[in-house]
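Next up: some structures, all given as structure tokens.
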Structure 1
Amino acid sequence: MIDLYTANTPNGWKASIALEELELPYEVHPIDLGAGDQKQPGYLKINPHGRIPTIVDRDEGDFAVFESGAILVYLAEKTGKLMPTEVAGRSEVMQWLMFQMGGVGPMQGQANVFFRYFDEKIPAVISRYQNETKRLYTVLDTRLQDHEYLAGDYSIADIANWSWVRIHGWAGVDIEDLPHLTRWKEELAARPAVQAGCEVPEPREPDTDSEEQREKVVKSGRSMLQR
């Protein structure tokens, strides 16, 4: 059994989608980011960084893993699925996983912050992060032009990148002119395990369309930025 400490964010979805795809039993422990649950002493004992998600593998002596990319690799290696074991195939998956960890996540994350959470809008800063996010999306679109998935078969690289592309609208980035990325995004969204993973710990629409839900996410995001 795996304990999953998570919240309704792209990084959180990475872990829950992987657990669903791998059909591993897990127990969800919701973390209220706006309330600062991630900074409580008990949580910091298993994740010194004070972020989500974190897993604790009870079958391995309560072994804790933090950082979403590290969690994906751990789960893939634990099960022998969603990542090849041969050197070149594994490297290809890791390259596209690191592309998300070092590029898509940080850039789109900043686009989210400046586009949604600050009352004072700074157009040059917003454009900087939105444009860089779009550039990274274009790299994905080019890759997907002649590949069904990012790295051979469906893998943790797809899960990691899709979890962020899913909420492109929240960052104010359009993908209508990226047909291959759109195809891939829609195909992954139709997978039952992906749908189930996105319901953890509670449902959230991709672009948070309802005014009430949008205000809730913005309020939580602003509180989190102060911690």
Structure 2
Amino acid sequence: MEKVFALKNVKFHYKDSKRISRIFEDISFDIFSDEITALIGENGSGKTTVTKLMMGIIKPLQGNIYVFGRNIKEMSLGQIGKKVGYLFQNPERQLFATSVYEELSFVMEIKGYDKKYIDKEVSQTLKLLNLYHLKNDVPFFLSGGEKQRLALASILVNKPKYLVLDEPTTSLDIERKEILSNIIDKLRKEKIGTLIVSHDNQFIERHADRIIQLSKGEIVNDTRT
């Protein structure tokens, strides 16, 4: 079982002009590749903060974080993103292109893939997430659920080794949630694991092999199902 993330004695505070908000004082845990881990806890418990630390979006004040054995202090956001796909809680934060198709094709073009391969991969991924009929639409004008699925599609098309999904079922109806569940099941068969941050207990119960519960910046429960 390969170790994806290793957090060692991580400390992090949010600071503003009036106060310091203590999130993590000393948190350590490991996440493994071929299992699905759920991260749960009340609002403000630190769930999204810890995923941003793991992805290198924010930096710990103390301690170390490793991604596939490499310290993120030595890695760029792009290097981390090549290995781990990250779905933001607000999908609009990762959408930038002028069309749904371009949202997926842009990075592949930069990587130098030929047009035929790009069209095949983008079309398949859009069909997988029931977005192909919107391929020429502007992402800004999509519904919340469509934006969520498009953000996920833009991650999947790059074939990451692991996924981190922050509240992935937000804005999804029952049918779209089932599509997402099937994708996670398919990735599991391919030995691609997922970390799911969610309040959706039914979704967690269906998928999670392990549940980590945070409260006030501390792990209060860590159980394998």
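Just so it is clear, none of the values below were taken in a lab; they were calculated from the coordinates. In this text the structure is predicted, and so the values were computed from the model without any measurement. Cβ atoms are built from the backbone, for glycine too; each structure is taken alone.
Figure out for me which of the structures 1, 2 the number -10000 belongs to, where helix-only ellipticity at 222 nm (-39500 (n - 2.57) for each DSSP H run of 4 or more, over all residues; to 500) was derived from the coordinates.
On the way: 1: -15500; 2: -10000.
It must be structure 2, since only it matches.
Please state which of the structures 1, 2 yields 12.6 when mean count of other Cβ atoms within 10 Å over residues 73-80 is computed from it. The partial results should precede the final answer.
Working: 1: 17.8; 2: 12.6.
Answer for the origin of the read-out: 2.
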